[in-house]
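Student: Pasting the structures here.
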Structure P
Amino acid sequence: MVDSHCHLQHERFEADLQAVLARAVEAGIERIMVPGWDLASSEAALDLARRHAPLVQAAVGVHPHHAGDTDEPSWRTLEGLIADPHCSAVGEIGLDFFRNLSTPDVQRSTFGRQLSLAAVNELPVLVHDRDAHEEVAAILSRWAEGSTRSTRGVLHAFSGDGDMATRLTARGFLVSFAFPLSFRSAVGPRTAAASVPAGAYLVETDSPYLGPDRDGRNEPTTALRVVAELARLREMDPQMVADDVRAAYDRLVVI
């Protein structure tokens, strides 16, 4: 079992992180990817990876919400964090045209610059996409042409449709599904989940967000419920789905 996107460095885990990790291990989870969203959270992710390897891997990146906060000294710091041997991916990066907490042009510039850093360091990317499907797909398709990796990255908490999933998995990306996959209103992701090729999908929790309890804290054990829903949509045994996910994750992340 894998949780391919979980913000364990979030303040909501400060009081009982060890218990959260113990529950995850007891549930059969063997790998947890912890992405950053700014410099401080990226440093914290690396620290978790150092202390909890091989269970925890770290990704370093600036989320589109924080794109406007990044100056040149910040970029130099980010480059150093990405070069850290415990950095397994660049993320969480991308575009968010729903909240627009940073201007679209700044988001695009920050996204592109981090994609370039990922390519230079031969790392996969963890991509945030909200209300920016066509632009994200186009940017990633162009970037993939220059990438030497066979597995180039992940569309985190996938919210696109079957066509987008097909287009990007053909380019070497994975699509990752979170608990909202179980909502009947999630028509696009549910269609994609049923049709995406074997070996091209992951599961995640996006903890502490996107949990079954809207006002409660999510945690890695919810990944089991995502696997169960994905298995139902794909008409597969849940263990087969879990095995597919683990194999895809192991291709994505070199430990």
Structure Q
Amino acid sequence: MGTILELQSVCKNFGGLMAVNNVSFKVEEGEIFGLIGPNGSGKTTIFNLINHFFPVSSGRIIFRGRDITNMKTHQICWLGIGRTFQVVKPLKRLTVLDNVIASAFLRHPDMEGARAKAEEVIEFCGLSKYANHLARSLPIGWRKRLEIARAIATEPKLLLLDETAAGLTPGELDQAIELIKKIRDSGVTIIIVEHIMKVIMSISDRIHAISYGQTIAEGTPEEVARNPKVIEAYLGEELNA
């Protein structure tokens, strides 16, 4: 299948703080790639660098063989990288359908095409019964799902999921796992940042672990779970229980 995304010695400093320090990894097309680490370790910053919400201080980011390091955020989205956010911010005064239509306009500039795409995505994400509800009326679990739907409506080749399972009930958690697998099965490669180990360990093909902005381990979920540096930095006794 080949490599879809590669980070080459990527660094990001904010003044004297080195938030991301020489991180390199490759994501293969069609896989679910987990990115883990303690709070403040640089996971969301890496997402922000991939999308160019923050400029890279040094290093390169390659997407599908193309250097996107200095591209603008909207150009990167157009090339095929979608993104959810840890703190969801839907267009609260619009309906669920209109929220997704707004994203679908990226590929479908006419209303008819955008609406058709949005309806398809809403059904795919299990949001049909909420299609005409205002986004602000949704409980957190469904807002998270709407966030995913808005990202999918841009028709990405690579989807960055930032803690989409946080705050969910156990039942919603199982549904979220199934949705993420369904997205991958539809042909979208996924990088996921997640603190809930049930999610990250059950769906990731490979995991990259960072601490204080630096790589400490990479491998299968089983390999990373056994890595002493990972256990010390982040997982602790959670996986040994």
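Student: When relative contact order in percent (Cα under 8 Å, 6 or more apart) is compared over structures P, Q, which one is greatest? Write out the running numbers ahead of the final one.
Tutor: Values: P: 19; Q: 25.
When relative contact order in percent (Cα under 8 Å, 6 or more apart) is computed for each of P, Q, structure Q gives the biggest number.
Student: Given a value of -13000 for helix-only ellipticity at 222 nm (-39500 (n - 2.57) for each DSSP H run of 4 or more, over all residues; to 500), point me to the structure among P, Q it was derived from. Please report the intermediate quantities before stating the final value.
Tutor: Details: P: -13000; Q: -9500.
Source structure: P.
Student: Quick check on the output: 112 is volume of the Cα convex hull per residue in Å³, derived from one of P, Q. Which one produced it?
Tutor: On the way: P: 112; Q: 122.
That value comes from structure P.
Student: With mean count of other Cβ atoms within 10 Å over residues 53-60 computed per structure, which member of P, Q shows the largest figure?
Tutor: Working: P: 22.6; Q: 14.9.
Comparing P, Q, the top value of mean count of other Cβ atoms within 10 Å over residues 53-60 belongs to P.
Student: To test your reading of the models, identify which of P, Q gives 4.8 for distance in nm of label points 7 Å out along Cα→Cβ at positions 13 and 133 when calculated.
Tutor: Numbers: P: 3.0; Q: 4.8.
Source structure for this number: Q.
Student: Where does the value 0.70 come from, among P, Q, when FRET efficiency 1/(1 + (r/R0)^6) of positions 69 and 213 (r between Cβ atoms, R0 = 35 Å, to 0.05) is the thing being computed? Provide the component values of the computation, followed by the final result.
Tutor: Working: P: 0.70; Q: 1.00.
Comparing all candidates, it corresponds to P.
Readers should treat all values here as calculations from the given coordinates under stated rules, not as data from a laboratory. All values reported here derive from a predicted model rather than from experimental measurement. Cβ atoms are built from the backbone, for glycine too; each structure is taken alone.
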